[in-house]
1. Assign the value 21.0, 83, calculated as Rg and Dmax of the Cα atoms in Å, to the correct structure from P, Q.
2. Which of P, Q yields 1.7 for distance in nm of label points 7 Å out along Cα→Cβ at positions 68 and 236, as computed?
3. Using distance in nm of label points 7 Å out along Cα→Cβ at positions 84 and 260 as the calculated read-out, with 4.1 as its value, let me know the right label among P, Q.
4. Could you tell me which structure in P, Q was used to calculate distance in nm of label points 7 Å out along Cα→Cβ at positions 52 and 252 as 2.6?
Structure P
């Protein structure tokens, strides 16, 4: 009996040590990705259009001034965290956009700074493909629509697009809110944009979005923005938090550490990995 108790105690001790190591490993941030092998060129500009609701006009005066850079592509690199099955993993990511047209997401969730699982997501030519640790999602109209919302939500990192792309419309709501109307194939979709009453900065975007191909209805989805810094002649949010309405907190948080504009992404955006 004493031997059995000793064995149980040893096993319990080993399990406790493994749990402790795993917990500590989840506190270790991964190293950043190597810099993207290109640099932002001089950006052409165009006057900011004048047909904007009051809180939208105030924001773009702060974020752009009178001239809006004309953005064709962007690459965003940073670190943050991803929540999976109740556990929050440190993460690093690199997102590439063809402005207003498509994207590639590459993310790594890590333990002790080493990749535990990797995600390659593509939204190109109007169709999404998600290569996840649990399998591949593609050929799904709901996923395509969800990816389109992600494309335009992440375009907060190139905010000039919201006033230079003629497909984008703004509709007034009140002093701190406006509807952001975006293209969605032959149709349109929309966000409710909330602006901070004191600073005038864009605070969040909210939309109804498909969470999975099997979902019976769309759910509320919100991007909260913070940490605005200047890149490419624009104020850009460096803090993102993405939250579904049926969850208690953000499933993804990120801090942008590198932003490049109008760089060559033609090959990169269709390739896997960082």
Structure Q
């Protein structure tokens, strides 16, 4: 065997091992230990003035009474694509419903964290701490974060009924528009519903991805449904910037803890 052939075999083996490391899912995070109230949530009657596909959606999930969600901690696994690299990850999302959130994500290799993301959207301002730098005090990033704040309520959709600052507008028998606050202005997302099951299919919006450049169509797609805390929620769900060929992320929720005190946790870093 020549030296050149030996080197080639070693390189191929190393690449194969490297690829394999990105296919191994990480262990789940330790279950979240709830603090404060985590009792049975209050409920409100389903409003009578909703667009028809929205009303059918909530009836399919909850019937005529919908729970009031004040906070949620979501944990699970993900498949991510960043800078052309696909890898496995685990995540924890903390939401103060309609007010702010924190994203903590660990990208892993052979289950070992090699990429850590800390994102905050608190008091109307976004701060993104990524492996290659920190971004904050950027209006376009704030717009993107605000849409994530409302869009991620697919996992606690009663927020779209209980928050008095939002409103639904009809489009047709399978689509509706949600108007959400953004500082002193407003923004919107468009929802598509399955005409057979009445459940949510997609939500989309025009959203900034970078501090420079124009808005890009941002599409979230429900891939399946799982039962959490007595109701069906989207899991997994994909997140797709539509100028790219494939979704950049697929999130699979494994744990959902509602109505716990997250006032300090949402401002923290790491787990």
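Readers should treat all values here as calculations from the given coordinates under stated rules, not as data from a laboratory. Since the model is a prediction, treat every value here as computed from it, not as a measurement. Cβ atoms are built from the backbone, for glycine too; each structure is taken alone.
1. P
2. It must be structure P, since only it matches.
3. Q
4. This value belongs to structure P.
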